[in-house]
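Down below are the structures I want you to see.
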Structure P
Amino acid sequence: MSFLLSPSLMCADLGRLREEILSLEAAGADSYHIDIMDGEFVPNFALSWADAAAVRKLTKRPLEVHLMVKNPLLHLPYAFACGVDIIFIHLESGSFAECVRRIRAEGREAGMVLNPETPLEEAEDFLDEVDRVMLMRVKPGFAGQSAVPGIEERIAAFAARRGQGVLCLDGNVGPDVVKKWKAQGVGSFVLGTSALFGKQKLYAELMADLRQ
């Protein structure tokens, strides 16, 4: 089964954004992952909506936004204005159902995000209403973290329950993770420092290795 690779642009060199996008696109990036944080839902800040708008001008490939914010409803108009294609909302944040309704009304794809400690059962009522489900392999908010203990069993349980293609993995996604879970039907992977950025290799070489 085919799978998608989405570079996380919070790990890119934003001072060379155009060059980064061109290099990643030539390397075969399927989409671009943009993290928006508010300093409250997670104790950090990442990219801004100005960054998202700049990326949109540089590529026609899909943009996916991961909203790590306390009130995602406030951010949806910015996502729509920036031409974002896929919007991931944390089930743990406020107004999840209303966010999904508005995203679908705008003709965009809606994604659900689950933190490592959130029981999978809490997602059941919404699974038929979203296009993708992202399981965090780390606590959200910071790049370069190690995977949470026991996360592999959690991923396996969800993959067995929901079948192929829907599941996305984010956080500490290295080549070994891609190799293991693409064979189990995981549909997409968010690539950060574990697989792509900060390496002493060209993006094209790294991405080709992941495809194999």
Structure Q
Amino acid sequence: MLRDIRTQYEFAKLDEKTVNTNPMTQINDWLNEAIETHQPEPTAMVVTTVNADLQPHARVVLLKEISNNGLIFYTNFNSKKGQDIAQNNQISLLFFWQGLERQVRINGTVDKIDEQTATDYFHSRPTDSQLAAWASPQSSVIPSREFLDDRFKTYQTQFENNIPKPPHWGGYIVTPQQIEFWQGRPNRLHDRLIFTKEIDNWKIERLAP
């Protein structure tokens, strides 16, 4: 039964003495470890937005860049997430690396990145992914799978190998205000360290599990 499923977390620990005082560096360190240890989809993160009716919506998106300025992902601006962001720029991110018994929760604000950066990234994508950005009216109801395949073929013929970035497609950067690092520990006494932005510094506190 579901209630009988148990996992004892014993992989590692997390404490104030060893955590990096810059949480963006700490995220990058954990992300690199997830990549190096071949965790499934290591850059996958749950992106949660809130619409005008205060209804949260969550979905998995791939992180494409991380720096001290924030975390960047790309999407269709007309998608549900894009519509939510246009009304409310509060956002939440969640990384979970099961094999490392770790998660990172991020709360902050989100803004569009500049057009040139988005264009440069768009043209670095595989050709079929570029075409898909044109073919898919993301989050809209469509009549069939054939409708989508036909649109893909239409744009394939139209653009050939010279595909412009769609005006409705681009990137967002998430500026964190709070970042929580969670490391699974035995007996459900997990380590939780939360970083809160204070002007030019980060305050570090421990949370009870």
* Asked: Can you tell which of P, Q yields -0.56, -1.23 when log10 I(q)/I(0) by the Debye sum over Cα atoms at q = 0.12, 0.17 Å⁻¹ is derived from it?
  -> P
* Compute distance in nm of label points 7 Å out along Cα→Cβ at positions 6 and 134 for each of P, Q and report the one that scores greatest. => Q
* To do: Work out which structure the value 21 belongs to, where relative contact order in percent (Cα under 8 Å, 6 or more apart) was derived from one of P, Q.
  => P
* Supply the structure label, taken from P, Q, corresponding to distance in nm of label points 7 Å out along Cα→Cβ at positions 46 and 78 with the calculated value 2.9. => Q
* Determine which structure produced the value 14.5 for mean count of other Cβ atoms within 10 Å over residues 142-149, calculated from the coordinates; the candidates are P, Q. => P
* Assign the value 1.0, calculated as distance in nm of label points 7 Å out along Cα→Cβ at positions 30 and 190, to the correct structure from P, Q. => Q
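Computed from the coordinates by the stated procedures, all read-outs in this text should not be read as laboratory data. Please read all numbers here as calculations on a predicted model, not as lab measurements. Cβ atoms are built from the backbone, for glycine too; each structure is taken alone.
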